[in-house]
Structure 1
């Protein structure tokens with residue numbers, strides 16, 4: 001789906017909770033923009049200082065393993081994964097994208113901790129930049145907002161409250 005993700009209310013989700021952001025170092029200049037977007041979104045909702053941890057891994061392939069370790073630690077309300085995979089001339093792109101998406105989803109399902117997908121899977125470097133704060137938004141920001149919303153949703157469920 002192209003375009004900027006719809007905004008939802010996440011105002012109370014961050015209160016008293018900790019969040020982790022994992023960034024893939026491959027295509028680091030673009031990943032840094034995704035990380036900045038995620039940190040800005042978290043900061044706007046009061047997640048700053050010791051309430052947020054940043055971890056770097058070599059590439060998007062490694063995101064699921066790092067997410068599993070952090071999610072299982074019990075220290076975080078949610079984990080945000082950001083990275084960039086740009087298609088080249090070989091099928092490598094397909095394998096890395098598949099492993100990243102499936103693995104990140106599996107971590108969330110296996111641990112019950114929200115783990116969000118802020119990984120750009122682009123056909124060109126230009127497309128990647130457009131999704132890292134350009135005309136199509138910032139996938140890191142969107143992943144952080146999704147993490148905040150899901151953390152709030154789960155917190156409400158655990159407290160027995162029903163919310164939309």
Structure 2
């Protein structure tokens with residue numbers, strides 16, 4: 001059982017740190033939230049400021065929850081939702097490899113799949129979920145992580161994304 005607990009901890013920590021860093025960069029890096037909003041506008045997200053705030057808060061919140069191992073499948077849903085939106089709005093059109101111009105989708109796809117696996121594993125024995133007696137794992141954890149993440153992403157895309165028209169077509 002310790003091997004599974006260790007695996008869950010390692011996966012939660014690396015994805016949690018990655019999401020915290022991503023959210024932190026949206027809020028405080030480079031162009032801060034206004035720069036993130038401009039980027040979101042350039043890929044067709046409307047209203048861009050609202051989407052920048054929601055994505056940033058989701059990434060920071062999901063990252064913190066994963067680090068703590070609290071409500072793990074719900075945290076994974078946040079990761080999956082934000083990464084699915086990134087995959088569809090920006091990365092998929094650039095091919096698989098991250099080093100391609102415009103950045104391909106291998107990075108976001110990997111995070112999505114790892115978050116799904118964490119959702120199925122649950123927080124593990126070394127988590128606040130375990131300490132508080134919250135046991136959501138297996139098929140139930142996977143369904144929450146993937147189902148809620150996909151619904152959130154599809155709703156976000158349906159309401160807030162309009163595929164940008166290339167300059168030569170406008």
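What follows is calculated from the coordinates using simple rules that are stated; it is not laboratory data. Source: prediction; values computed, not measured. Cβ atoms are built from the backbone, for glycine too; each structure is taken alone.
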Calculated from one of 1, 2, Rg/Rh (Cα atoms, Kirkwood Rh) reads 1.01, and the structure in question is 2
Computing helix-only ellipticity at 222 nm (-39500 (n - 2.57) for each DSSP H run of 4 or more, over all residues; to 500) for each of 1, 2, the value -14500 comes from structure 1
When distance in nm of label points 7 Å out along Cα→Cβ at positions 99 and 147 is calculated for structures 1, 2, the one with the largest value is 2
For relative contact order in percent (Cα under 8 Å, 6 or more apart), structure among 1, 2 ranking highest is 1
